[in-house]
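Peer 1: These notes open a run of structures that come right after.
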Structure I
Amino acid sequence: MFNYLTVRSMKTKIAIAKLAVGFALLPASVAATAQQVAPTTSDSVSTVYFIKDINSENLLKIYNALDRRATGKICVKLSFGEEGNPNHLAPELIAPLVKGLNATLVECNTAYKSSRRQSSDHLKTAKEHGFTAIAPIDIMDEAGETALPVKNGKHIDYALIGKNWLDYDYTIVLSHFKGHPMGGFGGALKNMAIGMQSSNGKAWVHTAGKNQNADDWWNDGAAQNDFLETMAESSKAIMDHAGDRILYISVANNLSVDCDCVAHPEPVRMADIGIFASLDPVALDRACVDAVRNSTDHGKIHLEKRIADRNGTHILDYAESIGLGTQKYVLITIE
């Protein structure tokens, strides 16, 4: 049973004006938005937009559809990918959006031995993967970390975020949706919950608040559900601080069961799905998971198994319970 409402199932046609490649950067008053269907929308139902074809123009279209304009000093949070992993988002895909917004690409260092453990190596990896050619890069915890409160946290009272994030006015959480060896899947919540934490903050989340030493935390790893719940709590710290100065876009392609953080990931066994976007990260992640389950591609069984084996959707249940969003959504397809 899936927790979504689809516009198509109600035989409702949603029209989106055709956009030129640079149109996303025009004033909000001239940007096209999807028509809302009154009987299907309420405070308890979120809107998720979807475009099947993955290309730069459609990334701009789906940004426009959200109708929440990024202003001020803008950062785009994404993963630069581990050395040896080809599955990360392609720089040429995201370049028009990032350049048009004059945004900075941001990341934090890892809490394990990798090509992104230290800032100098991280920047080298970003360059090798083509990201330095399209925008400035900020490794946000290079100069340290800052603690943001987690209100009424069950596992943690604060999250340790890359210090430089506080320098930005607006955040676009641009995620590559795929599997993950620990979380089951990686989407918008994981991109905040792990990706925006400092190295020590990552250790803090993985141990559910027991250890914040990025060099020595593996023996303190949390029980699986505690880890997933702590990810939701660290996301809450970011969302509470950002308010309405944040939005979420996920690209479901190169759907390996392994994350971009794995140097030698399992092969991709199912076809690309498309681009999703929402102002609600819980609804967005749920829509991506549902899209995998609803796919007619037999290769989906590998990703489904990974998600099930890690109880991956528990993060959605817990995130919903602490007010980060809803798993009920209207899916609007942009054509």
Structure II
Amino acid sequence: MTSRCAPLLVVGGLAISLLACGSADRSDSAGSFPLEALSPAERQLVGAWSLAGIERRSAAGEPLTAPVEDRLGYLIYDASGYMGVTIMRPGRAPYAEDGPTADEALAQFGSYTSYFGRFTADEAEGAVTHHVEGSLNPNGVGSDYTRFYTLTEDRLTLQPPSGADGSTTLLTWVRQADLPASETTDTHRQLFGAYRIDSRSRHTTDGYEVEVDQYENGYLFYTPSGHMSVHLMRPGRAPFAGDSPTADEALRLTETYASYFGPFSVREMAGCITCPGPRDQGYLTHHRIGNEDPRGTGTDARRYYELTDTHLTLRPPVGTDDEGREVVTAIRWERLPTR
């Protein structure tokens, strides 16, 4: 058993963990969990939850600091048995035009939290466990984060294990209501669910294949409430040498992990975006209210799509590569079955 911590949040001058600190049992892999049906307790958690506030209390239950109510965040539990969480501190400074320097990356460390993996719930214990498959903080990958929970109507409170002094941190989430039927299309209904990264490809606009780096792991969630989040992790990431990153290690994080979250909208399409010839202009728009890269926060990302019962292919608008060629990039996702 090891103890791993996610980025710290400073509340009232005190550093506290947001979601990923406490006892962390390492699991062999995500595939080690049986694909059995969700339990009633797990099924109650399924949905999109927006962060409402964070409190820190003493062992006696007294408030230690003023509640934190300005964090943007979503916690998504999917019927596939997978979850993803994203939390962002407001007012993050954009990186320099040419990308973050090591010092800029270090200054932003802890201002954005993102991780994903399987989840299981023990109703008798009143606890949900996040089996972390991937994380912006590489020290947490492979860990189990147990959170005691209270679920009342549309509010969910998660409590990590108590600190050595008996103090507790409570994160309160509000369930996001499903979109009304009048606002959902056939694509919405087919799209809702969780997807695992399958592959990434690229070709020039005149049809020549271009080599492109692959992601090691990643998940994409679309919820019936009209929210989405994406988590993408590249191979070769290593834990920090110490308890917190050096400037160079922080810079490496920005190069090896991508994440953003927010509402999404649909413009219907039909056809194949990866086939030769004319393509129609149906697309999804990811309205990014939060982004691991501060430059992307508050921007829209258009994604042309091809959607089947088993896979989703997303393609950003035509771009230009380092050699000045116009290129088309496609990311293929595998749909995860519901449980």
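Taken together, the values in this text are just the output of simple stated rules run on the coordinates, not laboratory data. Treat the numbers as computed from the prediction; the structure is a model and nothing was measured. Cβ atoms are built from the backbone, for glycine too; each structure is taken alone.
Peer 1: Using the calculated result -8500 for helix-only ellipticity at 222 nm (-39500 (n - 2.57) for each DSSP H run of 4 or more, over all residues; to 500), pick out the matching structure from I, II. Intermediate values should be presented prior to the final figure.
Peer 2: Details: I: -8500; II: -2000.
Only one of I, II returns -8500 for helix-only ellipticity at 222 nm (-39500 (n - 2.57) for each DSSP H run of 4 or more, over all residues; to 500), namely I.
Peer 1: With relative contact order in percent (Cα under 8 Å, 6 or more apart) coming out at 25, pick the structure among I, II it was computed from.
Peer 2: Source structure: I.
Peer 1: While we're on this one: Out of I, II, choose the structure whose coordinates give distance in nm of label points 7 Å out along Cα→Cβ at positions 264 and 320 equal to 2.9 when calculated.
Peer 2: Answer for the origin of the read-out: II.
Peer 1: If semi-axes √(5λ) of the Cα gyration tensor in Å is calculated from each of I, II, which structure is the one that comes out at 28, 22, 20?
Peer 2: Source structure: I.
Peer 1: For distance in nm of label points 7 Å out along Cα→Cβ at positions 112 and 128, which of the structures I, II scores highest?
Peer 2: The maximum falls on structure II.
Peer 1: Output the label of whichever structure in I, II has the greatest value of FRET efficiency 1/(1 + (r/R0)^6) of positions 192 and 240 (r between Cβ atoms, R0 = 35 Å, to 0.05).
Peer 2: Comparing I, II by FRET efficiency 1/(1 + (r/R0)^6) of positions 192 and 240 (r between Cβ atoms, R0 = 35 Å, to 0.05), the maximum is at I.
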